[in-house]
Structure 1
Amino acid sequence: MSGSSAVDLTIIGGGIVGLLAAHVARQKRPDWRILLMEQHLVGHGATGASAGFDLPYEGSPRKRQLAAVSRKFYAELLAASPQLPCFEHPLFLIGSSATLERMASGLPTALNEATVEQGEGLRRVFPGLRWREDQQLLWGGQGMWSDVPGVSAALCDRLKADPRVRLWEGTEVVGVESDEESATVRLSDDREVASRRVLVATGPWLTEGPGGAAARAAKVRRKKVAAMHVDVPPPPGAPILLFLDEDAFLLPTITHRRWLFSFTSQDWDCPVDKGQLRISAEDRAAALATLQRHVPAWVAHCNSGQLFSDAYTADRDPLVAAMPGNPAVVLAGGTCGSGYRLAPGIVLEALALLEVGAAREVAVGATP
């Protein structure tokens, strides 16, 4: 693929967005030659530490639309491949009336006050579960959790089996030069790849490397995404419990035989490489304070965790746009910690831009 003939689509970034882009592109355009490049190992960056939770709250109309498209996509993918590690769990939410009113437009419509029996059942799973007098316990139907590394590995295997798709790992892209019809991708080992279209889906690296200047001009920043492990095995049929006021949740990760307690970190402009990230004393204190308020018996079981950095846009809507003046190159990212959940919708937007050759450009200098 590094010869004189151009690749039809080059994808820079082997996280869940890049993998799904290759998966969808090979279905929509089976005649295309597709090249996916990843500077480390496919599926091992931010994707490898993703919670994989289809959070039912969407903060904007665009994210609600992307989430709806993504849910439909994942449902069809799971129906065709029931062996994928994706699991449904009963979903419960705890929140104050003020928070519920503020978030009403983005919450699922099927919310009901939990019954006494449901509350008792939750306390059998979460010993000593409690909430404030101004908070309610609600039932939200079913939530979905996916083992994202497992899903990524399955997608990767399918791509490797297609002779028109190539995966290059350990391949660093240092630049992309393009005009209105094609692009040249430059690698750190002095090779060049001619490509008719380029999708930059580099996750937390969006502000670095190809397209980095445009992403920074659009006010994209990095933030740490963190979670603690609760070393308690989830029982069969374990529920998901969402704490709306604290923007946190408890997720049963049954393939790991423990719970994931996701909480909000305010560590901005953090290192891009997750190997340089740490759960700080401040992170741990904030996480355990929330857990202490709701499930104090589990505080002693939090001794490890997982984290990554992600690109955040100013308005929290994902960035899907052509490079200014270069419709052959599209940026897709700024997923704000929701890359897996929104990836199918983002991918379909990005591929549509690349197929039609016209796009709305990055709003350089946009007000945050």
Structure 2
Amino acid sequence: MSLYEIDPLNDARWEPLLNQSPSASVFHSRPWLEALRRTYHYTPVAYTTCSPAEQLENAVVFCRIESWLTGRRLVSLPFSDHCEPLAIGHGREKNFYGELVQHTKQSEWRYIEIRPLHWSTEDSMPFQSTKTYWFHQLDLGPDLDGLFRGCHRDSTQRKIRRAQREGLAVQEGRSSSLLDSFYELQLLTRRRHGLPPQPRRWFNNLANCFGEALTISVAFYERQPAAAILTLRFKEILVYKYGCSDPRFHRLGAMQLLFWNAIQNAKRAGLRFFDLGRSDLTDSGLTIFKDRLGAKRSTLTYGRYSAVGNLRRDDNSQSPVAIRFLRYAPDALLSTFGNLLYRHIG
């Protein structure tokens, strides 16, 4: 098996491959890859068995990350919940990945990481599993009444009705004012969790690259932003990517209202699924929230290959000192820290 390296941002065969592949997701799309390139200066690259003269029938897409802090890595894909190999063919993944490792050994990557939706220990060799998450997806097949009944009666249906009674107003779009409200809540939420915020330019680039396929939805209570979500649309799937909120308004059901509005809009647009993304296995609050929207849960496993023997499972724990710093740092310092950090951790 011979592999060829291509540039998915410029190869004319990339879009036809995405159009014909049922495994293609928003994370394979050019807007997502271009936003990664613009924001973090990663280089998107794909590997395929198809020569430049042939129609493109399969590929695995990566970003090259070259960091003095975290090393040189090949990741499929940074800041992406999942990235399924495209049309490799069942039973051929092992040979494909083996050839990929040989093809890239001379580049001396610290490791190569894959994030397939469907993990097979045998097919994914020589990659080893490093991290497992829950993956949540809502089937939009039922009518709106059925979808509402599929939501948890107390924790979701009741909160949606309360939000409507309280007069929360939802605004949707991609305007600068909505992005300002979203990012204000994003700073608040990341601080609450002891995490640095993603750079503001990341969200600007997402909005510019996706255009009408991106929606920012903000719920306002008495003109104050209470909660916000950012969703992306690709083919027949709506993807929830980011959510944030002000804890002062949690009791009002703002987040439940935003998701219900997103479900209604997706249903009216004829979409088939709502991809609710991943959750840490230990994050019971987020997992239960998505379950109570009626989503189905499956496992999502990442894998890595390391040629230098430093393979280890991810450890996302933070020291109490770091969490305390991030919770109390001024907004400007918090944003600066995020701007400096995220380039290195994709």
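Laboratory data are not the source of any read-out in this text; all were calculated from the coordinates shown. All figures in this text were calculated on a predicted structure; none of them were measured in a lab. Cβ atoms are built from the backbone, for glycine too; each structure is taken alone.
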Handout entry: Highest-scoring label, criterion being mean count of other Cβ atoms within 10 Å over residues 76-83, among 1, 2
Key = 2
Exercise for the section: Identify the structure, out of 1, 2, from whose coordinates Kirkwood radius over Cα pairs in Å, for residues 12-83 alone was calculated to give 13.0. Expected result: 2
Handout entry: Structure from which 18.0 was derived, mean count of other Cβ atoms within 10 Å over residues 220-227, options 1, 2
Key = 2
Problem - Which entry (1, 2) yields the derived value -10500 for helix-only ellipticity at 222 nm (-39500 (n - 2.57) for each DSSP H run of 4 or more, over all residues; to 500) - result: 2
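When mean projected area of the Cα convex hull in nm², for residues 100-195 alone is calculated for each of the structures 1, 2, which structure yields the highest value? Write down the numbers at each step before the final one.
Working: 1: 13.1; 2: 12.0.
Greatest value across 1, 2: structure 1.
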Practice task
Compute mean count of other Cβ atoms within 10 Å over residues 20-27 for each of 1, 2 and report the one that scores greatest.
Solution key: 1
Problem - Given 2.1 for distance in nm of label points 7 Å out along Cα→Cβ at positions 228 and 332, calculated: source structure among 1, 2 - result: 2
